[in-house]
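FYI, it's all coordinate maths here, none of it is from the lab. No experiment lies behind these values; they were computed from the predicted model shown. Cβ atoms are built from the backbone, for glycine too; each structure is taken alone.
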Structure P
Amino acid sequence: MAGKSSLNTVLAQVPLFASCTAKELKGIARLTTGLRLDAGTVVARQGAIGHHFAIITEGSANVEIDGHVVAVLGPGDFFGEISLLDGGPQTATITAATDLDVEIIGHGEFTQFLSESPSVTRNILRGIAARLRDADAHLAGG
């Protein structure tokens, strides 16, 4: 499994956490639990309620939408960030293409952490706002 220092580096690349400080990233990294999943394991199912965010540390996973593979994820890639915030349905099915090592953050633990860490909440909101501005500019053609 990934060391917590390398995990901090990966977390800093996640758009959701991009505005967090190094100290805040360390706090988020402490929430993770390492898991080893066998090839063929369905990690997330499109339409099912999401309960976790995952960062791949070893192996690869297929991303399927409506039964079609749309991407392959590998070390450093992540999924479930929207469900981490809202506990809503998964937008894709994620299946381990190989044996897979992941670091998981559960929705409940993350929600509790946010309630105890208002600065993290503010920085996450800043990151979301920046992404929305970028998306709006892209849709407007600029």
Structure Q
Amino acid sequence: MSITDINKDIVVRRWYQELWNNWNISVTDELFSDDYLLQVPGVAAPMNREATKQVVAAHQTEFPDLKHSVDEVIAEGNAVAARWTVYGTHRGDFQGIAPTGKPVNLSGVTVHHLTKGRISETWLSVDNLELLQQIGAAAQASDA
């Protein structure tokens, strides 16, 4: 198996399946490098490994049935890009928004950089406005 294939497996199996779909937050200690950074749109500074654990734990409460479907993976060397779709239900307080019970269905892209078999950086691209619209916290374009 090539290093590229190993890196794809790490991202798809461990990041999406173990961490996000199974809420196994403890996997981050072996999955992420010590200097891991998560780059998120709208967040001024990158988040380190501990902050990322907190985000995952919060999402587990906010959207407990959240599941990622990996739609496409492209990898070259130590970079792995994944296009994904996420499904879930807003069941917990999310950024000050009380649970609505509304379903969410979003697509996004993450680009992961790996070093020595561990994810050292993740860049997230997702439409946060679409999420807010789906849970009723922002007006739809047709509502304006």
Structure R
Amino acid sequence: MSGNSNSIEPLPARAVDRIFARLLVRYGAAWIRLWDGLDMAFVKEDWSRELAGMDFDAIAYALDNLPDDKPPPTATAFRKLAINRPAYYRPALPEPRADRARVAAILSNLKIGSSDDRAWARELAAREEAGECLTYTQRKAWRQAMGHRD
């Protein structure tokens, strides 16, 4: 066993049974011989614990990509196959369209292209002069904009 955390629920027995059924169909007698002489309850418990926490998409990927040219997988080999599933590509939704009225309102408040493009810096300087405690970034920004050196 891989030492999976005990807090993760083992894979349900019926899921392990379905995996075993698929593996039996794929590998036939080689699958049966792999467990010859072992108590299947213990084998299934090992698989259940080894696959604890695996999502069903990863398990389906492993079942769909079983190697034909190798012996049947052990629980560890099956888990590795499932873990190596490529990331599922989910196309992003298109960006929502901007509300034109809201954009216009915001832009009108920015005073873009006004003749006084340093009014914000003078306002910050006045606030600091009046005793307001500005952040380091605010102090640095107004000083740079006004050409002051500290």
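When FRET efficiency 1/(1 + (r/R0)^6) of positions 70 and 126 (r between Cβ atoms, R0 = 30 Å, to 0.05) is computed for each of P, Q, R, the one that comes out at 1.00 is Q. Among the shown structures P, Q, R, from which was the value -12000 of helix-only ellipticity at 222 nm (-39500 (n - 2.57) for each DSSP H run of 4 or more, over all residues; to 500) calculated? So the calculation was done on P.
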